[in-house]
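What follows draws every value from the coordinates through simple rules; no lab data is involved. Note that the structure is a prediction, hence the values are computed from the model and not measured. Cβ atoms are built from the backbone, for glycine too; each structure is taken alone.
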Structure I
Amino acid sequence: MNEREYALVVLIEELAEAQQRACKALRFGMDNIEPGKTETNAQALWREMGDMQGAAETVVEVYGSGGTNRENVDAKKARIQYFMRYSADLGCLQRTGKVAD
């Protein structure tokens, strides 16, 4: 394994950990503290998202590319908003007003 492969493995691991934390937040609520733990699911999710971002930035560094393009990020956010509205229009999503239209 070389440094590039190693960085990708770490990214994959961090993505999985963030995914697990998001699932726990959905299952038990953002404010829930898992027995034997000291942080809420929200705190754990934010921590894992930070770890995920650090891993993603490391991949960018070892591959020497330009990294995440702000235009791509903004386009993805716009697609999320579009499909969130579509889901709400279908009656599948209850809007809370916390996410901008």
Structure II
Amino acid sequence: MSESKIGIGSDLAKSDAHVISPEEYIDAPELTDEFFERATYRINGVAAPKPKGGRPRSLRPKTLTGIRLDADILDYFKAAGPGWQTRINATLRAAMERGS
């Protein structure tokens, strides 16, 4: 650590070495699912809706489909690496927009 840094005023080695005893757990309540269900979520001090897990919903969601392609076409798109399905989608979209 650089000598120019300001100390934080605590002994981190002592804190790291401390082993929490069962008696110390008495002061801390158990965090249950019910606790989190009743919690008020805040972002920058302002109440916010409960966060939803996962990725945000797409404005244009994809539809799972099965399509048969010639092997050489599939090999061509896969040869460029990951993202081949996205590239096929982009190629089909360009053809659709051209009206072909």
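When distance in nm of label points 7 Å out along Cα→Cβ at positions 11 and 43 is calculated for each of the structures I, II, which structure yields the highest value?
By distance in nm of label points 7 Å out along Cα→Cβ at positions 11 and 43, the leading structure of I, II is II.
Of structures I, II, which gives -10000 when helix-only ellipticity at 222 nm (-39500 (n - 2.57) for each DSSP H run of 4 or more, over all residues; to 500) is computed from the coordinates?
Value -10000 for helix-only ellipticity at 222 nm (-39500 (n - 2.57) for each DSSP H run of 4 or more, over all residues; to 500) corresponds to II out of I, II.
When distance in nm of label points 7 Å out along Cα→Cβ at positions 59 and 75 is calculated, the result is 1.8; to which of the structures I, II does this value belong?
Checking each candidate, the match is I.
Of the structures labelled I, II, which one yields 3.9 when distance in nm of label points 7 Å out along Cα→Cβ at positions 35 and 91 is computed from its coordinates?
This figure was derived from I.
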